[in-house]
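> Quick heads-up: structures coming right below.
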Structure I
Amino acid sequence: MEIVIGKNAGFCFGVKRAAEEAYRCLETGVDCATLGPLIHNPQEVERLRQAGIGCVDSPDEVNQGQTMIIRSHGAAPEVYAEAERLGIPVIDATCPHVAAIHRLVMEYSSDGSAVIIVGEAKHPEVRAIAGWAQGDVCILNDPKEAEAAQLPGRALVVAQTTLRREHFESVLDVIRTRVPDLTVRSTICAATSQRQEEAEKLSSEADVMIVVGGHNSSNTNKLYETCRQRCERSYLIETADEVPSCDIRQTDRVALTAGASTPQWLLNEVAQRLEHLFD
């Protein structure tokens, strides 16, 4: 069996930076909690919990003396204001690319102009971006929503960073026909595009394609969708224990990729399980 691992698999820059901030707190003895799961990977979140870094849903849940870590998805301005009101120290691990979208949205909407976000309304990154808008916000996830929504005559449109480019373009095509004065900023992360392109190539050349990552991770699920279109035997798994459930033969060429929230240690465990699958 041949095993090929994608070069762009695993932590993106923003997630890696957030994880490093958390582990730096552990090394320096800073008692902290993350605002929401640090990353969309339950195994890594549990690993952090066991090491002493818990997770809260809002600043008022942070214990006295604790520091709050804002994850790479970012947070709305009122979260920072609430932390300041409560006297909670904050480590801001917002991905710099996401923070740039916050500034873009805030500056464009400073006169009350509308902002359109193409992405998943419940995704924490999208909710955070929406919080920086100072005018109306419209969140659209697909062309049908774009056709049905009441849209303004003038707006800025940005994208959730983990979107597939073709998905963003399909929604944007509809928006262009309905918003006369439109400013477009394609804010899809370059690392997302690279990972998607690599996944397309790997899955088109593999007998079996395995995507490693959390089932609740948006970018991991998008990777899986991409691979499934090109390789019939594509699987999304969270841990090495799930490898035996995949339909793998000893003569197969197996390709591996992982979502931006998947730690290297987890990817390594899956690769090792594959290497010894037929021992």
Structure II
Amino acid sequence: MADSNSPTRRGLIGCAGMAALARLGPARFPDVLRPPDRVTVYTEAKALSLERAGARWQAEDVVVSAEPGSGKTLPVTVAAPRSALMRIHLRWLGGFPPGWRYCGDAWERGYGELEWRGLVGDRMMPWYFLASGGGLTHGYGVQTGAAAFCFWQVDPEGISLWLDVRNGGDGLQLGERALKAAEVVAVRGAEGETPFRAARKLCRALCPRPRTPSGPVIGWNTWYYTYGKGMSSGAVLRDSELLASLAPAGSSPQPYMIIDEGWGVAAEGAGPWQRGGERFPDMAGLAQ
């Protein structure tokens, strides 16, 4: 029979949960602008669990630095003179309260999957994510221009950021160089702030120096009216002339024409793209 003073299983679980929530602070804001709690690097040969010394983690020749900058970002830099690097896994302990919902980005563009969902620990959220609950919406991400494909994962115990630094399908060989793989940002939500406003605030932090056009962007993409069927060099030239005639004189930026799928040798499907098909015999000349 258990002693009246001994901890019960339910009590231990409760204590663990309280400890996890205590790490969130009064605003329930898990902090990723501090050095991560764990760093793992995957090379072509093996997985390395790095040992921490301050804001640096090291194992063999691999060194990852994650030292807070101005307080608004966390730059992540990796050096590996000999190892061929595949992926870097940064892990922060301390999750969100139960019942929160999460919305992530997409690699290229959304295809109907940009949705608010409950906690799914193995869900990949490319580039950034929003966490919302209790009248708050927080945002986490990496700034544009990252030197890695980045995605986030959230589970009950913490937050993970994965940096895919592969060179195509092969490991990255840095030699004596150091790579600034990503710059992490986080935006704390305000009480009563709508998720939309929180998302706008996060996007401003993700791209602090946006390249905004000087005028209206005017262009055409052949896919969205031919869907790859019946395209030809003559049709593209005719459409380009029409587009130019509709654009104001001296437009800046200049109008553009995208020749999408349908110009290659294959009647259906993708590629090959080494040469044009019979309806596009001279792609270089057409571009000129």
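We did not get these values from a lab; they are worked out from the coordinates using the rules stated. Predicted model, so just to flag it, every value in this text is computed and none were measured. Cβ atoms are built from the backbone, for glycine too; each structure is taken alone.
> Work out the source of 17.9 here, i.e. which of I, II gives that when mean count of other Cβ atoms within 10 Å over residues 226-233 is computed.
Structure of origin is I.
> A value of 0.20 was computed for FRET efficiency 1/(1 + (r/R0)^6) of positions 90 and 170 (r between Cβ atoms, R0 = 30 Å, to 0.05); which of I, II is the source structure?
It traces back to I.
> Still on this structure, please answer the following. Hey, helix-only ellipticity at 222 nm (-39500 (n - 2.57) for each DSSP H run of 4 or more, over all residues; to 500) derived from one of I, II reads -5000; which structure?
II
> Hey, P(r) over Cα pairs in 5 Å bins from 0, in percent derived from one of I, II reads 1, 6, 12, 15, 15, 14, 13, 11, 7, 4, 2, 0, 0, 0; which structure?
Derived from the structure labelled I.
> Compare relative contact order in percent (Cα under 8 Å, 6 or more apart) across structures I, II and report the one with the greatest value.
If we compare relative contact order in percent (Cα under 8 Å, 6 or more apart) over I, II, the biggest value is for I.
> Identify the structure, out of I, II, from whose coordinates distance in nm of label points 7 Å out along Cα→Cβ at positions 42 and 98 was calculated to give 3.2.
II
> Given 14.2 as the derived value for mean count of other Cβ atoms within 10 Å over residues 82-89, which of the supplied structures I, II does it correspond to?
For mean count of other Cβ atoms within 10 Å over residues 82-89, the value 14.2 is produced by structure I.
> Match the computed value 54 of percent of Cα pairs over 19 Å apart, for residues 114-217 alone to one of the structures I, II, and report its label.
Answer for the origin of the read-out: II.
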